[in-house]
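Heads up, there are several structures right after this.
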Structure 1
Amino acid sequence: MKFYTTFEVADLLKVSERTIREWIRGGKLGATKLGGTKTVRISEDDLNKFLSDNRVVAQD
């Protein structure tokens, strides 16, 4: 399984790292805290779930 940093996810989604951290704190985006540190990683599964849950379909 692949894991991403908050920086990588922010870059992919074209938002700030602060926004990513807010989404994580708010429970909108899943993340894994690493061994008693402040370091978090976002799994590929969590990212895909977030993208699926927040998908917007363009209307004609």
Structure 2
Amino acid sequence: MNIFVGNLAFAVTETELRDLFEEHGTVNSLRLITDRETGRSRGFGFVEMDNSEADSAIKALN
């Protein structure tokens, strides 16, 4: 399942986001969307996890 993650602090890193979601299962892929010019986070991203683990993460973090 591909999970949209929004309303992130601009200072958040991919490592921090991965660590947060890995508390709930294996992260298959992660993409933090960044500004092309500044390289800074745009405040959202996508995390892909297996369905049961994704459901657990959504329930815990939403």
Structure 3
Amino acid sequence: MTYTRFERARIIGARALQISMGAPTIAALDQEADPLDIAFREFSSGSSPLNVRRFADALD
């Protein structure tokens, strides 16, 4: 699925918040990293648990 830049920012930001609140990470980590970096790695690898729901009439 192709995301807009706004959707991408929302997904990464929401996932970073979850990670900072103690949610388990999905991506394997080699070193200590901040939640935003971890969320970006998860998104880039396609393993982010978050998704976007789009409605057809919203695109008209």
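Values in this text are rule-based calculations from the coordinates and carry no lab data. The model shown is predicted, which means the values in this text are computed figures rather than measured ones.
Of the structures labelled 1, 2, 3, which one yields -12500 when helix-only ellipticity at 222 nm (-39500 (n - 2.57) for each DSSP H run of 4 or more, over all residues; to 500) is computed from its coordinates?
This value belongs to structure 1.
In terms of Rg/Rh (Cα atoms, Kirkwood Rh), which of structures 1, 2, 3 is highest?
When Rg/Rh (Cα atoms, Kirkwood Rh) is computed for each of 1, 2, 3, structure 3 gives the biggest number.
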